[in-house]
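Colleague: Before anything else, here is the set of structures, which you'll find just below.
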Structure P
Amino acid sequence: MKYIDLHAHMVSRTTDDYEQMALTGCVALTEPAFWAGFDRLSPVVFADYFNRLTSFEPARAAQYGIQHYCWLCLNPKEGEDRELARHVLELIPQFLDRPNVLGIGEIGVNRVTRNEIATFIDHVDLALRYNLLIHIHTPHLEDKYKGTQVIVDTLVDNRRIEPGRVMVDHAEEHTIGMILDRGFWTGLTLYPQTKTSAARAVDMIEMYGSERLCVASACDWGPSLPTAIPHFVLEMRRRGHSDRLIRKVVYENPMAFLSQSPKFRLTRESAESTW
């Protein structure tokens, strides 16, 4: 079954991972800018990173028939540094005309500090200024509920925000309700150590339905699985869910959200494929 992985950090993966994703049905993926595992100290480093996301990675993915799109930002873990944030935010517009840039992300908060919230709001303002989609990172583990609540409240308080143009990612059982209730798109991350498993993701779909809901691997340099979505498909089938519902979650829903950007267009071969 073909699928779209809405969240995959391919700069940290090998070319073999692209091959495995292609073999299991991936026709497109989007790559949010993320933390490198260490705090970057200069906007020059981000310029190199953004250039890779908009040039090298799309070419690498294309070798396996996968369309590569991306999101740009300063990651929430680095959002505490307001001076660095200012410089990176000034840099981002230089890359927004690249053909695979869909929007701003993954933005949000990490430890829910005042500086992180200010940097988050600056990113939201940038997205609104350029009429871009927004991809949200919610914190891990102990800060998950508090951080998600702050993010959702901040977005709702901004009357310029259209909830349907925002993906709030890394939802879990105790946060998915508040995200869906406010009209945002919701992402379930198939990353077992700090996010959720395929089984838990299916549980949440059975509880909350499939509207405005997507799944993704969020594969990166940590313990993660680039083919997590096919494993989710297998779990859905084990529980007796129809291929029609599975296709909606892994293909039609991400297509609906991402197609709000005029840049997101699948090739005819990908769009017409039925496998």
Structure Q
Amino acid sequence: MARAEDAASSTGEPTPQDSADRETVSALESGEIPDLVFAWMVENPVSGITRVPVANAVLFGVPPNERVGYALVLAPIIPVLFDGGWSLVTRTTIPALVTLPQGNNRVTGFGDMSFEALGHKLIRGRRKQLYDVSLGGLVGFPTATDDFLGSGRWELGPEIALGISARRVVTVVLARNVWSVGQSSARAAVNRLVLEYFLFYNLPKLFYLVYEPLITADWTARTGDRWTLPVGLGVGRHHRIPKRPRLSITTRLSGLYNAVRTDRDPKWQILATLVFWKPNPAVFLRGD
């Protein structure tokens, strides 16, 4: 089949793939968004879509007394679009409410905020797949209301994001390493690797399966107590709002078990995520 399409292309005749591409582009330009393209927009965190994710995490088996913790995190993503598939994507992570057990007591407050800025390039593949390449950095702020809820240090580090959207699958990885800035005799130094991985498999009627672990490595800890690797699965759905076409909602629920964890990590967690976002077909009409 691929040889037939190549032969048609060499003679100047339209191939089935060309026809499919034209149909997709025509639908996007007319404002009609196919289900898969609708899903691609929000599943990729650097796709150039304005959104406000709200994540609620319930943490089980928090050491040392196997108690329960809770975190409410807002992470608004605001892009600026340019010609040629380029964009500047910013994300501000706001731990608005964190509750963690400390011995027999409980500490509740605000966590450390961070700000990320990524230069993003969208590249079109020959078979309708989309590739994403992003490069930028992160700045962390010591905003925690209690020493137990944050590092107490300014943080800085580079970040890279790579992704692909093809048919029913969207996969993206954001990788960064952050270091504390300056000297502090009161708080420990920070040297931490963070890998945010997203793997979506889209089902009919805008349902989807998702694997969304936050993989970390604390390079300042001893060798056997550095890595956190969650495993699990989630399910969710994207929701169109007919009377408000400029607003959509995505919901999902994930269960993650920390198969590899440090002495400071909970055993497992339930993550409920609600995303408010603005559909914008123009983000997929800019790539090369």
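Values in this text are rule-based calculations from the coordinates and carry no lab data. These figures come from a predicted structure and were not determined experimentally. Cβ atoms are built from the backbone, for glycine too; each structure is taken alone.
Colleague: One of P, Q was used to compute helix-only ellipticity at 222 nm (-39500 (n - 2.57) for each DSSP H run of 4 or more, over all residues; to 500), and the answer was -3500. Which one was it?
Modeller: Working: P: -11000; Q: -3500.
The read-out was computed on structure Q.
Colleague: Now for a separate question. For which of P, Q does relative contact order in percent (Cα under 8 Å, 6 or more apart), calculated from the coordinates, equal 17? List each step's numbers first, then the result.
Modeller: Working: P: 20; Q: 17.
Traced to structure Q.
Colleague: Something else: Could you figure out which one of P, Q the value 0.75 for FRET efficiency 1/(1 + (r/R0)^6) of positions 113 and 249 (r between Cβ atoms, R0 = 41 Å, to 0.05) was computed from?
Modeller: Values: P: 0.75; Q: 0.95.
Answer for the origin of the read-out: P.
Colleague: If percent of Cα pairs over 36 Å apart is calculated from each of P, Q, which structure is the one that comes out at 23?
Modeller: Numbers: P: 7; Q: 23.
Structure of origin is Q.
Colleague: As an exercise: distance in nm of label points 7 Å out along Cα→Cβ at positions 233 and 257, calculated from one structure in P, Q, equals 1.3. Which structure is it? Display every interim value, and only then the final one.
Modeller: Numbers: P: 1.9; Q: 1.3.
Going label by label, the one that fits is Q.
Colleague: Which of P, Q yields 12.7, 37 for Rg and Dmax of the Cα atoms in Å, for residues 193-264 alone, as computed? Let's see the in-between values first.
Modeller: On the way: P: 12.7, 37; Q: 16.7, 55.
Going label by label, the one that fits is P.
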